[in-house]
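Structures follow.
Laboratory data are not the source of any read-out in this text; all were calculated from the coordinates shown. Everything numeric here is computed off the predicted structure, so don't read it as measured data. Cβ atoms are built from the backbone, for glycine too; each structure is taken alone.
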Structure 1
Amino acid sequence: MTDTTVFVMRHGQSEGNVAHIWTSARTGYPLTELGREQARAAAVPLVQRDVTAVYGSPLVRAQQTAEEVAGVLGLSPLVLEGVEELHVGIHEGQHDEDVAPIAMEVFGRWLGEGDFDHGFEGGETGREIAERMSAALNLVADAHPGESVVVVSHGGSMAVGLGGLCDNLPVTFVGRHLLANTDVVEARRSGGEWHCVSWAGLDPSRDVDDDR
């Protein structure tokens, strides 16, 4: 069996993060200068990992992050459909203060109860997010057998998608360790199965509070 390692990275700080706006629009908000610095810094430890490709979701903040990461690694960024941020439906473009109560309920269903058939009104269900993330990451692994690649994605989709994809990521663990800007999840596919090697520096297998 040939293992493929995928470093799934959350994008750097965006102007939308600073303004506390919820958006999955492809135009969206660009990175701040700090976000670009975060991306370059996050790429440095990957220089020694023989990365052969850098992908980013179609959203501008992910594309700009991928550009910075690829620049450090001496590669050209590619676009990957299916790893964009979750669609928040009627809440698109709203402020955190307005969306927070709904988001707590939705994420609680997903990452607290494992109810992936729930979602934002007019948006995606957790199951739909998990399915598109799984399809996209498997496509990348198929294209790069035995290699290491970077995929720049988004916090919400990473939490739901990777939690459903990796065999050692209980949703309760993911819910307790949501990802900050440019946090990296190292996932490995071997024999068709995915395993989380590191979740932003944490080893899920050593998380003693999980009861999976």
Structure 2
Amino acid sequence: MDAHTFHRVALPSATLAFLFLAMVLPTLRLRRRGGGSAFVLHQRVNPFQRLIGVAMGVFVLGMTAWSALYAATGGAGLGLWAVPQAVRWAGWTLVAAGLGVVLVAQVQMGASWRIGIDREPTALVTRGLFTVVRNPIFAGMLWVVTGVALVTPGAWTVMAWVDYVLLVSLQVRLEEAHLLRLHGEDYAAYASRVGRFWPGVGRLSPTSHAQEGMAPRVTP
């Protein structure tokens, strides 16, 4: 199998594997443990939560459709940029590493894992990968999306990457405000020493919890 054929077959396979391993499997695992419903994007905990949830759903559908189109056409007519094969292999490295981070972080979250913000209280997880960054699941997903953009580089995938970065950034800030209200000093202290997506970057001010409901203040 040559490199082009591999990319053409692997992209839809990786997309399906990602959807199953990162969404379906942990949902089933949570249900088996009696941890309640994993999908809570529909809950009106925040007025913007449902809007972001819909946008995330559209992104997932778009990513799935893109993978199917690439498999069917081999990239013909999709406006892909010509890049060295090393760039595409780097993309696959990010996809594999990102998926691994997502899977490990979901296991470490246990019964606290949700898709969205739950009305019901969940435990604050600060162990494992969560000692390195506060949002390892989103960080891993960003690696996966970046990898897909490198495997099939073009205007569409770059726009999709920018869109996903924006959606994740908005969702994380909603979750941070929720966790500050829910866990107070414990989350404020944790967030003041652990970065958001990258170690040491995006730490919150220890006093950011003082103004409940307002966006947390970020320290360099």
semi-axes √(5λ) of the Cα gyration tensor in Å, for residues 60-179 alone, calculated, reads 31, 15, 12; among 1, 2 the input was structure 2
Structure with the greatest value (metric relative contact order in percent (Cα under 8 Å, 6 or more apart), set 1, 2):
1
Quick check on the output: 0.80 is FRET efficiency 1/(1 + (r/R0)^6) of positions 76 and 188 (r between Cβ atoms, R0 = 30 Å, to 0.05), derived from one of 1, 2. Which one produced it?
1
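When Rg/Rh (Cα atoms, Kirkwood Rh) is compared over structures 1, 2, which one is greatest? Intermediate values should be presented prior to the final figure.
On the way: 1: 0.94; 2: 0.99.
The maximum falls on structure 2.
If Cα Rg over 2.2 N^0.38 Å, for residues 140-203 alone is computed to be 1.38, which of 1, 2 is the source?
Values: 1: 1.07; 2: 1.38.
Structure 2 accounts for this read-out.
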Ranked by distance in nm of label points 7 Å out along Cα→Cβ at positions 4 and 100, which of 1, 2 sits at the highest value?
1
Value -20000, calculated as helix-only ellipticity at 222 nm (-39500 (n - 2.57) for each DSSP H run of 4 or more, over all residues; to 500) from one of 1, 2, is from structure 2
